[in-house]
Every structure is written in structure tokens, then in C-alpha cells.
Structure P
Amino acid sequence: MNLFKNYSDEYKNYLLSLSKEYFLTILENCFTEIFVADHEGRITYINPACVRHYGLSSEEMVGHLATEICQEKDLWEPYTYKDVVAYGKTLITENRYKVINQNLLSISVPVFDDSGDIEMMVSSTQDHFNKYDITYRVNTTSIENKLDDQETEIIGKSQSFEYCRDLLDASAATEASILLLGESGTGKSVLANYVHRKSKRKDKVFMAINCGAIPENLLESELFGYAPNAFTGASPKGKVGILEEADGGTLFLDEIGEMPLGMQVKILDVLENKRFIPVGSNDIRFTDVRIIAATNQDILKLVREKYFRSDLYYRLNTIKVTVPSLKDRKEDMMLLIRHFLNIFNKKYQRNVVLSNEVSYLMTIYDWPGNIRQLKNCIERMVILSKHQVVDSDLFHNYLKDEEDYSIDFDSKIPNYENVIEEAERKLIIWAYSNYKTSRRVAEIIEVSQTKANNLIRKYIK
């Protein structure tokens, strides 16, 4: 079985350097069911999602023929292994899972050995989450859906951050709209959730949507829902929008500076009158929702340039909070470092600490990606460190990966695709840094806004 036929030697060596524990951690924490059977159909591995679907432990399943489990326990139907073997192709099947009384979509993939014979079948089964589409939701009334307290804990004692937190604490108990400003990665979404948890709405739902990541037509149906058969491809049953689902709770509108002007008018009506109309409907719906908005753009500049409505800005701007960047919170660096070390040590069952040199280097680094970058850096070092104490080489390697690279044409022959991609990356970073919105980036580099959005998500967000 040639696992690496499509990989470069460099990436192959990187994969081989990763520990078994690393891959097991991924599999064991995957929400999607992963089910593996050998060439005889004997179960060799299941992840915890299988336990959720079948109600049987790993010990009760691994080592047994899947056909026996299926027949004796009457867990699901149909069983696809024989068809995978017969056809030697990937099969997509809607299986009936009897324990949870649901039809779930399963994808069964045959894996061949070097002789061309089937060595194993890897099946993945995903719960149906059609109503979720591309938004994320956190229901604070459910233990299963709660954000981890550690992940949402507010860390900081610097003067700039204390001022920010005081403003949020003072406004949390009110119904005032809040506008969070600040660079990408400063933790605006965490602060929005913090306000919700301290508000009178804490026992209701908290929902969030990224206004810049969703096309305008989809954004409208996501927020307002739609009537049955409202448009081509629409569900005949219609769809409940986020505003209706968030009734009584809090809605976080991230990257609101990217919201199209047509949508801004409708959001203003929600703020002013607590009402909206689903797509394809004439019925007025009402919702009691508190809105917290955020942007990393110069919102006043957008207002001046007519990209953002002034009336919506002033309506959102009841409480304006500027979240400080990490480089302006040097006093908080070690607090945050210890905080994330604790989280990831627990997550990966490690006991990693930083050397004094690494701690010092991390405190003087500017962290252009702010808290998000710091968090990712610490997670990487916890995973990759071969020793209990992280040495400076690991951090220096991280910095090298983050720096802009240039190809040395004298030392090696450049790869055409890499050169083109790097040029594209630098162009998008430059354009977005100077013009801040996908709309303006599209105009400057002369591409469609859809392509500009895709490129910004690829290289920046």
C-alpha cells in the first residue's frame, strides 16, 4: 500500500515524523464516525462517534465481524462492505441507524494493497446537520454544546485590556448594542460570548455568523430564513433563520464591515423594530435578540466612503469597545502563555513547559496575528516538542515558517506553481492591508468579489 504516492518527499518525511499518538488524538476527537474493517470485514477500529451511534463500546465491537455485529445487535442497515468488495469502489449510502433512530449518510472507501487487493474499508458517517449550514451555534443551556470554560476565559490585567473589560462588564447587563473594534485575532468573538454569559440572556442561545464569509444571497437566507420553495434548490419545507432561532438570546455578527449594503438596511430594521421578513415570504416575523457586532476594519472610513450605512453604524455604536492588539498588552503575555499551555497540555496529555529563553522571545515578539496566532503557536509547540522543556530552536522554526520567504534562484530551480502562489499571496496581503475590504481588493486587483473573498480567506483569514 503506497500511502505517499502523491506527496513530495519533504511532506512524506514530515508525516512520518508525527507520532502515533498525534494521529490517534485526531481520530478520537473527530465528531464524524470513523469505522474501519479489514479485508475479511472484521472491525479493526472505531472512534467514539461510533459509540454514540451504536451504543456499544469499542471493546464490544473491535475484533468481531461487522456482519455478526449487524445481525446480532440489529444496529444498522444496509451493511455495505460486501458491495464495496464486489465493486471495488467508494460507495455513498444512507444507512438506517436503529439505536438513534436516524438515517445517516455513510461514505465507504476501499483501500488497496500493492497487489491491487482490498486491504481494508474505511467508512465515515456524519450526523445530519442541514439546519446548521455554514454558521456555528453555541447553546449555553446545553452541557454538550457549551464552549469550554477555559477556551472562553478572559485573561488579562494590562491597563488597556482592563479598560476594555470594564466597558463590557458595565454594558453586559443592559440591552444596548455593542460594536467591537480591533485587529483580526484579538479575541472579539470570545469577548462577545463573555458579554452574553454575563447578561440576562445567559440562559438562552448564543449564535454567531461571519458576514464576510458568506455570499449575499446565502447570508440573507441564513439570517432571515426562507419560505417553502422560495428559490431554486430551496427546501420544500422552508427554513428557520438565525434571527428566529436566536429569539431571546444573543446574535454575534462578526466582520459586519463586509455586510452588503442591501443587507445593512434589513439589519437596521431588526435593530430598530425587532422585525424581519423571510426570503420569499410576505409574513412579518418578530424576534427579541441582542446584537453584538465586530469588525477589524476602519468602520468610520467605510462610512465616509459609503460602503457602510451611517444610520446602522450609529445604531450599533451604542457601546463601542476597541479591543487592544497583543503587542499593546505585553503585561498579559505570560498570563496568556501559561493559560494556553495549560489548555493544550491537558488536551494532548503532555506536561510541556517553556525554557526561559523561549518565554523571553515570545514576550518581545509582536504577534501580528494576535491571540489567535499565539494560541496556535503554543499548540504547535506542545504537539511537536520532543522534550518536556521547549527549546528555542522550535520557536525559531515557527518564526521562519511565519516569515515571508523568497526563492534563491542561484541555489535551486524554482517551482513554477510555488512562485505564482507566493506572488499571489503577497499581492493579496498587500491589497487587504491597504484597502481592508474584499470589495475594494476586488476593484484594485481587477477580479470578481467572489474570487477576492476566496483569496482573502486562503491567505489571511
Structure Q
Amino acid sequence: MSVTDSTHTSELAARAKEITERELVTYSERTKGSQAATERARKVLPAGVPSSFQAYDPHPIVVKHAAGAHMVDVDGNEYVDYDMGFGALFAGHMHPAVRKAVEAQFDHGTLYVTPCELDAEVAELLGERYGFPMWRPTNSGTEATMDAIRLARGVTKREKLVKVEGGYHGHHDEVMISNKPVIADAGPADAPFSIPQSAGITQGTIDDVIVIPYNDAPALERALASREVACFIVEPVMENIGICLPEPGYLEAVREICDKYGTLLIFDEVKTGLTAGFGGATKQLGVTPDLVTLAKSMGGGFPVGAFGGKAEYMDLITTGEVLHLGTYNGNPLVMAAAKATLTEACTRENIEAAIALNHRLVEACQKIIDDNDLPAHTVAFGAKGCITWSKDPVRNYRDYKATDFDLAFAQWMHGINRGILLPPGLDEQWLISVMHTEADAMRYADVFAEFVAELTA
């Protein structure tokens, strides 16, 4: 970095701190109702939230109403929602087709705990879209990845698994390893340590999980060489560190290495399954895994997931060798929502339109970055995008941790006070749903331009 670049960066950092301090005061003033609701909740809910990732300082936004691409908090503040349920609402809030289907199902019951015709109908739709013949429904992405890993172990008769550093695959013990490790404790970049992300995870579980960097095929081969690994579970495009794209040839090499050592390849498409394009990242990137997991946007706002794969592997469930259980699996209410999502809301045409709109937004943001010579860049995949505060592309978790989080937080605080609702963790991405209008999408670019004007003043 040149002296000029260093000076410029220092000036931006100082200005970002000023903006953050001012916006924190504004945030506290305009969200007093959210603060009061959070304080009440903390008396009965740990951290005041139903899920740990919903907690953030100084307090989370507490929502009263949502429709389409918009949300309103308990203080009456309105937002364009770019979080969209951490990517779960590609269909938007209360999509008319999803709402109609769910309302109709109420007349026939919400839970049978016996099969219904909708189960097979949704599985057929998933098979047509993703190319796998056999599927099982779950209630979440966490369940989908948990069940896929168990199936892989049943198929291979092996116990170990491999995941990438910084990759998130739900909250069951085996994948809560090295999700967001502290770099000082994480070991060598090319051979990271397995770091539990929570107390309560057994040492045996930790020992069964091998962690490798993303975009590093040789590291995968070293991990599989012992022929003790049941599966490699990976997001084909990492979306727990902004958006981290696979380098050319990486996924193809992953496929070859897994085949070489008899390890099943699981693509976690919980985030990308609908938003990446018709057929998910699997179809868009041209590499086929052995098993795939879905959730989030698949349900149109209802809690549902699924895992599917080759018949020879899924047949272990048919024979009873591998058990897959769940009282709420395939319940008719969420299956009705999933069917409407797949056939009416997130159609090929609607997906393509949302992706095109997202690309226009990304281009607008990149122009602002280029015009102001900012140490940042945009990344897009499907209907998702993000601004990463680094001039250099992010190819793995270590790269991501080297980006400028102070600038990212300043942008987040500035945006939320102007009705731009982004995921709070700075490690997610925006989603343009099928219900975002042109004005909804480009509002983000307008507010980003305002932030940059203040940052560079």
C-alpha cells in the first residue's frame, strides 16, 4: 500500500468512526420502542431473542408488520427489507400465492402425521428443478444438513467429516466447528484447527471434524487421503462471509477428489437453492454433488427444508438402515406453502427478473465505489449481492477477516437509520426478492451514495 493509499484509508477510518458515533445516537432515539420491547424480552428470553443470531448491540429492531419487500418496527419506522429473513424470503413477505395456498390448506388441517399428497408433489417439483430423484422433507436447514451427514456416514461406514473454515451449516454440534473462529486461535491458514463455536460440544465430535480453507483443493485432498472421511459438506458459494465465489476449477477439482477417495460430496444449498437461479448453484455452476440440502426460501416464509440425492444413497432410508424421523416433516401446511413458492412465486421467470434487478443494483453500487476510489468492491451471485470493504477479492475466511469491519459497521448504521434493513452481522448479504420493485432495489444504492458522500466529505 502506498503512502497516499494509507493516508486515504486512515482518513476514511476516522470519518467512519464519527459517522458511527452519530448514527448510534440517532438509532437509540428512533427505536425506543424496540429497546423497551427488548428489555422486556430479556426477562424471559436469554439475550431477549428467540435465536442467538438475532441479538446485536445496542438492541435489535423489533418488527410489528411486514409485507412484500417492506417492514415496519414497533416505533413505526419503515424499512426496505434487504435481509429478507437471512435469505429465507425470496418469495417476499406474504406473497399472495403462498398466502392463498396456506389459507386454503387451513380448511383441510394443519398436521396429519401421516402422508399427504402434497409430500410427493413437492418432492417431484424438487426433482424437476435440481435433478435428484429422491427427497425427504425437514423442518429447517439445520435438520437438512444433519440428516444428510448421517446418511453419508451410513453410506460410507465412515465417521469423519470435512468442512471449510468460516462455513455455516446450521446449529447441530458437528457443524458448529470453526464457523467464526478467532484467527489467533485458529491455527495455520492452510491447515486450520477445529475450533468449537459453543460450549457443550464434545471432544469426540471436535475430533471427527476436519477443517480446511475454502478454494484450496490440495487441502481437501490431504484431508481425504486417510480414507476415513464420510463426507465433505460445503456451500458451493460461501454466504457466511459476504459472498465468496469459488475460483475457476475449484468445485470441479472437489468433485474429482471426493470421487477418488470414496467421500460423498454434500452441497449445502440452504441459501443458494432458490436465489442462485433455477436449479440452484448446482445447475448454475455445473458441478453435481452426491447429496444436496435446501431450506430457507423454499418455504416462502414457512419453516421447511429438504435433502435429496442419488437413489442409491437415499435408498438406505427406504431399507431402514438410516433413519430419518420428525413429527412435523412434510406437514401439509408448509408443503402447501412450498408448492406455491416453487410453482407460482419463485418461477424461472420471476427468479430471472429478480437476478437482473439485483445486477442493476450491484452495478450502481460498484460505480459509486469506483467514482470515489473506495477500498471496497461488490460481489453478486444470483439475486444476492454485497459490498465488501476490501479492494482485493475474498477467497476464504482469512481474507474475509482482513476486510474493514469499521467501515462496514458505519455503513450499516447509516443505512438502518434511513430505512435500509440489512442483516446485522456484517457477514451476510442482501437479497432482492421477487417482490422488490425497481424503486425498492435502487433505494439501497441511493442511501449508499449518501453514505459515501459523507464518508468522503
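Of note:
- Looking across P, Q, the calculation of P(r) over Cα pairs in 10 Å bins from 0, in percent that yields 4, 15, 22, 26, 22, 10, 1 traces back to P.
- Ranked by relative contact order in percent (Cα under 8 Å, 6 or more apart), structures P, Q are topped by Q, which has the highest value.
Just so you know, all these numbers are worked out from the coordinates, no wet-lab data involved. Since this is a predicted model, take the numbers as computed values, not measurements.
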